[in-house]
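*Asks:* Several structures are given next for inspection.
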Structure P
Amino acid sequence: MESTIFGSMTDVSVLAGRISKISIGKPGVEGELVYARPEEEIRNVVSKMVERELDEIPVMDRKKVVGVLSLKTIVRRRTLPPTTKVKTLMSIPPELHPWSNLFDLAEAIINTRYRQLPVTEDGRIVGIADRTLLVRLASGVKELGRVGISEVMTSSVITLSEREYVERAYETMRSTGIRTIPVVDDSGRMTSMLTITDLIPLGVRSKSSQTFGEMVGNANPVEVTVGSLARKDYRTVASGDRMEKAMKLMLNQKLLSIPVLEDGKPAGIVTQFDVAQMVASLKVRESVYVQITGLSDEGILEEMYGEIQKSMNRIEKISRPVSLYLHIHTYSSEFSKVKYSISAKLLTVDRLFVAKAFDWEPLQTVQELLGRLERMVKEMKSMRVDSRKRKRSARLEA
């Protein structure tokens, strides 16, 4: 992010103060409200979610919100009978109310990774707050629009070949949780986009004996290539563009994510979730806000947090850290060995730093990544010192 915006903690505090006054209100619902009952079977609910392209819907009992049902939860359960009751799969959502602010919405989206969340008042639903609402509210903050896309985007973008079969696409989405993936040709240039809603209807059947995995084509893969199914009408941005352009596209074209291209090839992807991270990172906290996604091993996570704390202490001597986001993706090699890919976004009071690292050991990968971030912060300080020296010399010569 530009140092002219976040050049000091005072600037961050002023901007955070303005953002904290932006309330979400009672967001409207486009069309009829889609919801589930606790005793409904998922096979009936899934058809409604696919038809309306909804990733989550509220679960209501006697007009009271009792939970949220996520399509991601259903897709990840391979052997889920279609007669499974909604109540066994629903989760309790974070509380959002009309008086909740933009920070509350951003953190609710980040912590749950949901796209739609119910807004309640006295337990009764008064609207649905989604990532599009967050982008709309964030787009009204002009400083956020000035941020470069390259500083916000997720650079470790996953792609699919147009020659691959949809089974491969389904497995990629199921294992990573990604819902939209760029499709490339043999030269690596982007040709189309594939979304999860393009895949699910392919194998939906009505036999009650089937598992949900079979319903989505998991047991009997449909031999359709990704290129023949993917959408050709996609929008892109360039790495040198500003977030103002990305947010306008998200709102005007109703896009959840936008590929970032360099010479026609995907260099990254900027999503509504990235906008949520950008907003949440500006909240002034007593300590660094750290979030790690993509890994559930508590033992490894505890070690990672220990390394992060030591690194943040070193960085604080140069530029006060505000937030750190780490996303971990794992790859299986042909020898069944797991390789770790970790991408990071570190926001300090001076600017945002983006880095990534790859290795076979998770802790070693994090250490390498943190080392890169520390070097980037030191380089920034060195460049500023040199710049001040040059300006001082120029004044003396004048």
Structure Q
Amino acid sequence: MPRNTYSPVYLIALGAFALGMASYVTAGLIPMIETAFSVPVAIAAQLVTAFTLAYGLGSPIFVALLPAHRQRAGLLFALGLFVLANAASALATNFTVLLIFRAIAGIGSGVYLATGIAASAALSRPEQRGKSIAVIMGGMASGTVLGVPLSLLLAERFGWASALWLVAALGLVALFGLLTRLPKLPAAQVASLKSKLAVLADRHVAVILLVSLLAAIASLGMYTFIAPLLAAPEYGAAIHSVTPYLWIWGIGGVLGSFLIGPLVDRVKGPVLTLWIMLILTGALFLLPVSASAGAWLVMLPIAIWGAVGWALQVPQNNELIKARELQGDGNLAIALNESALYLGSAIGAAVGGFLLLLQWPAWMLATSAGAVASLGAMLQLLNLRRQSSEGRYRVSVR
């Protein structure tokens, strides 16, 4: 990566840090918002739904509508919209208004991340593109793991709105920095909306998105139920609090996001994705076994699970950019990938909750998640063999 591109990429990562905070902090604020607006907890929880649905479903539409010669403006506008929506959320005195602005913040977040990843790739040499994407994803992971607890501590002291003010302030710092440091980005290939939507007919892209979906069902879906797993009667005598394990998962995610970068630039992306899916499968299958063996031992598969779960999106996004760069809609492919992640998380949480209603033991959730991850690994293996037979990739290190 040329020296003068370091600053813009890290500024984009700072915006991603704020995005990671915004994506998850609302769940922790629900009890305070419930009291502040005198609404039931079920209604307050719809703030999370509004953000995630707007992020996962709305952002691909807006990315598809972004003019090819306005990539820099689109990135800055999305970040500005994100900042304004979070500030307006903090100022809201009506719950419906707050709900609307959380949805607007979700759209800004999704468009910003997709265009930010594409921008960081455009600012980097091809052999260092993976590292740049890893910096962005590492920023988002850090915002989730480090930023959310910090903002919740702030909220406990100064009120729920202070957490959103912190998100807006960090986003504003990134925005001002990018206004001065972000160079003009290469124009994407001019294409009609109809031709952009052709990305969905690209078999290679479809397989990447399906692998991401299965990984999200397994990884993010299981994350929803890590507390009931560790609190199961067979483990409860040794494991009293889930908090340290959530931190271990998150720290693993931060490390995985940053450390995967150099590997993406050395190992073929589909090969790396296959290995990640295999490791994720093993870590999920080991969860109940290690939990029954000891409270300390279970931290190892949890850390590995967090690391590979977050790391996966670096080679996936890099591969999507390579697959669609000639068509000029790589940012749309990334937005669709983010949608797959949010959809997978929702499916995993819904199915896991249904299985618990059927009184399945918690350990079976982990093995079910491992089975879903193994399906993703098999799909990736089949995809890799197909590409190898077509001469597109060889299973080797560069």
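Bear in mind these aren't lab numbers, they're just calculated from the coordinates by the rules spelled out. Nothing here was measured: the structure is a model prediction, and the numbers come from that model. Cβ atoms are built from the backbone, for glycine too; each structure is taken alone.
*Asks:* To test your reading of the models, identify which of P, Q gives 0.95 for Cα Rg over 2.2 N^0.38 Å when calculated.
*Replies:* Q
*Asks:* Suppose you compute FRET efficiency 1/(1 + (r/R0)^6) of positions 225 and 345 (r between Cβ atoms, R0 = 35 Å, to 0.05) for every structure in P, Q: which one lands on 1.00?
*Replies:* Comparing all candidates, it corresponds to Q.
*Asks:* If you don't mind, there's one more thing I want to ask. When FRET efficiency 1/(1 + (r/R0)^6) of positions 129 and 265 (r between Cβ atoms, R0 = 30 Å, to 0.05) is computed for each of P, Q, which one produces 0.30?
*Replies:* Answer for the origin of the read-out: P.
*Asks:* Which one of P, Q has relative contact order in percent (Cα under 8 Å, 6 or more apart), as calculated from the coordinates, equal to 24?
*Replies:* Working through the options, I get structure Q.
*Asks:* Thinking of P, Q, which structure, once mean count of other Cβ atoms within 10 Å over residues 17-24 is computed, gives back 26.6?
*Replies:* Q
*Asks:* Right, here's the next one. If helix-only ellipticity at 222 nm (-39500 (n - 2.57) for each DSSP H run of 4 or more, over all residues; to 500) computes to -11000, which of P, Q did it come from?
*Replies:* Comparing all candidates, it corresponds to P.
*Asks:* Which structure, out of P, Q, was distance in nm of label points 7 Å out along Cα→Cβ at positions 57 and 89 derived from, given a value of 1.1?
*Replies:* P
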